[in-house]
1. Taking 2, 10, 19, 22, 17, 12, 8, 5, 3, 1, 1, 0 as the value of P(r) over Cα pairs in 5 Å bins from 0, in percent, for residues 153-264 alone derived from one of the structures shown (I, II), identify that structure.
2. Ranked by FRET efficiency 1/(1 + (r/R0)^6) of positions 217 and 273 (r between Cβ atoms, R0 = 41 Å, to 0.05), which of I, II sits at the highest value?
3. If you rank structures I, II by mean count of other Cβ atoms within 10 Å over residues 41-48, which sits at the top with the largest value?
4. Taking distance in nm of label points 7 Å out along Cα→Cβ at positions 25 and 57 for each of I, II, which is largest?
5. One of I, II was used to compute helix-only ellipticity at 222 nm (-39500 (n - 2.57) for each DSSP H run of 4 or more, over all residues; to 500), and the answer was -11000. Which one was it?
6. Just checking, which of I, II has the largest value of mean projected area of the Cα convex hull in nm²?
Structure I
Amino acid sequence: MPCATAVSPPTTKALCDVQRLSNLAQLAHWQAQVAHGAQPIAFVPTMGNLHAGHLHLVAQAQAITPAPLILVSIFVNPLQFNDAADLARYPRTLDDDLARLREAGIDAVFMPPVDVLLPNGEHGVRIDPGPLAQDWEGAARPGHFAGMATIVAKLFHLIRPQFALFGEKDFQQLAIVQAMVHDLNFPVDILAVPTQRAPDGLALSSRNRFLSDAERATAPHLYAQLRQAAGALIAQQSVEAVLHKARTELAAAGFVVDYFALCDAKSLQPITQLSPNSVLLAAAQLGAVRLIDNLRMRS
C-alpha cells in the first residue's frame, strides 16, 4: 500500500517508507493500489548516485498542484553507454539513494535489474532520436541518445505518468525527450527544471566525484566562460570571436574543449547571430571527467 499520508505535509510523509518496486508485477500492483485515489503520477527518471540536483527535481515534482504521487526510477541504462569501462565505473549507491528518497518523502521507487527492462541484454527495437541527436553529445557518444530515448520511452509506457521532470543541465537530452513526446504523442507533460549548481557555479553531476581536488577547483571555469560569453554576445560582440575566446581560455585553464557553441535552443543547430531563443552549449574534458554545461539566452 502507498503511504497513508501520501498527500500530507512533507514532514509527515517523510516518516513513511518508500514503496520499492523491482519488477513489472510489483509496479503494476502499486499502480492498481493507487489508481482509486485518482492522483496524477509525477515521474523522475534517474540512474542513481543521487545528489542535490536530483532531489531538487523531486521537490519540484512535489510542488505540482494538485499534489501528485512521486515515483523515482533508478536504472543504470547500459544502452546509453558506448564504453563498457564507463558503464562499469558509473557509481552505484543504492542504499544511500533509498535513504535520500525516503527523507525526501517520495511515494515509490522503481529500481529494476537490467534483465527486467532488457530481458536479453539488448533491445531489437530502438527509438531513433533523429537530427537532434546528430551533433554535440550525439557525435561524441554514438548511440547514446538512441539508448536513452528507448529506455525513457519504455518507462513512460510502463509507468504512465502525467508529468516527467528533467533537468536542463543535460540540455540536448531534454530537447530529445521533448521532441519524442511531441512526435510520438506520449500523454505526459515534460517539466524542465533549471540546472542546480554548487556555490561556485559548477553544475551538479554524478561524475563530479571523479574530479581531483585540483580539477574540482578548476571545473567552475566552464560555467564562468559560459557567463562571460553570454555577456559578450548580449553586448553584440562577434559570435565567432566570443566563442573562440572562450575555447582559448578554457584550453589555457587545462580543459580539452570538445565544443563551445551558440545554437538555436529548439533545433540545436549552430547559429551565427544571437537570437531570442538561443543556448550556449559546452563540453570539455578535465582530467578523466567529461563536463557538460549550457546557458539559455532568452530575449
Structure II
Amino acid sequence: MLVIESLADIRPSDFAAGSCVAIGKFDGLHLGHQSILDRLQIEARAEGQLAVVFTFANNPLSYLNPERCPQSLMSREQRLEAFEAAGVDVCVMVEFDAEFSAIPATEFVRDVLVERLHARHIIMGADFRFGHRGAGDGVLLRELGETHGFTAEVVEWVEDPTSGPVSSSAVRDAVLRGDVETAARMLGRSPAVRGEVVHGDARGRELGFPTANLGGTIEGLVPADGVYAGWVRIGAELLVAAISVGNNPTFTPNEQSRVEAFVLDFDRDLYGQRIDVRFAHRLRGTERFDSLDALLVQMHADVAQTRRLLGA
C-alpha cells in the first residue's frame, strides 16, 4: 500500500486511470468504517481502479478544539495496517492543520479528489463532514458529482442491536468504561493496544506470575483499570493471557496505570519485543488485598476464569 502524507506529494499521473476514494476520519476502523471500505473494494475492483482512502494523521479536533479532542482508538501505524489488510491501494493521510482547515468544501473535492486523485466514485459515511467549517456533506457531494463527473455514495450508520449506532465515540466510551465485549461487537474484533515489553519490578515473577509489561508509548486506547481475559500476539502467535490494567493498589496505590499480561503456559523472554494485547472479557475491577495470600488466591482464580472463558 502506498502512503502519501501531504497534498503536494500526490502525483496526478499516478491516478490517470481513475480511482475510487473513501473519505473520513476512520478512527478505530469499526464496523461502520468497514462497511465503507467494503464498498470501496467492490467499486474499485469492478471498475479496475485504485482503491484510495483519504484521511487525517490527527483528529481534526486536535487543531480545531484541542480541549475537546478525545483519545484516539488507534495509532497511525495501527490504522495503516488495518487499511492495508482491507485491501486499500493508496492511503492519503495528511495533517489537519490551519492550511488544510481553510480549504472550502467545493475546492477540496475539485482540486484534491477530482484533479489530483482523478476520483470516479467517492464514498463517505453519513455523519462525515468535509471542507472549511464542515460545510460539505452527502448532499453537496452528490451535487458536485454531477458537476465534475463522478458518482457519490453515502453509507448509512451501522446499528449494533444492543448499543445502537456504531461510532468511534461509542466504541471509545465502551473501552474507557471497561466494556470490551460491547467494544468488540462494534469493532468486529477485540480492542487492542500495542507496546514494547520492558522490565518491571519483577513482583509478578516473585509471586509465580511473570508478566509482560508494556512500557513507553502505548499504541491504542487502554481500557478502564481492571483485570481482563484476552490474548497476546507475539509475531504470528496468538496466546491466551490474563491481563492487568492499572496500578497495583496492594503494593503501589499511587502509581500510574500500566498494562501487564500474564501469558498462560509460556516462559520465553519477551523483553524488547513489541506485542499486541487484546482484551476479550473484563473479569473484575482492581482491588486492594489485605494479605499476600489473599492476592495469590485471587490471581489463581483470575487465571482459572481466563482459561474457562477462552478455552485455554
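FYI, it's all coordinate maths here, none of it is from the lab. Note that this is a predicted model, so its numbers are computed, not measured. Cβ atoms are built from the backbone, for glycine too; each structure is taken alone.
1. Working through the options, I get structure II.
2. Looking at the calculated values, the largest one is II.
3. Largest value of mean count of other Cβ atoms within 10 Å over residues 41-48: I.
4. Details: I: 2.9; II: 1.9.
Result for distance in nm of label points 7 Å out along Cα→Cβ at positions 25 and 57 over I, II: largest is I.
5. Working: I: -11000; II: -8000.
Derived from the structure labelled I.
6. When mean projected area of the Cα convex hull in nm² is calculated for I, II, structure II comes out on top.
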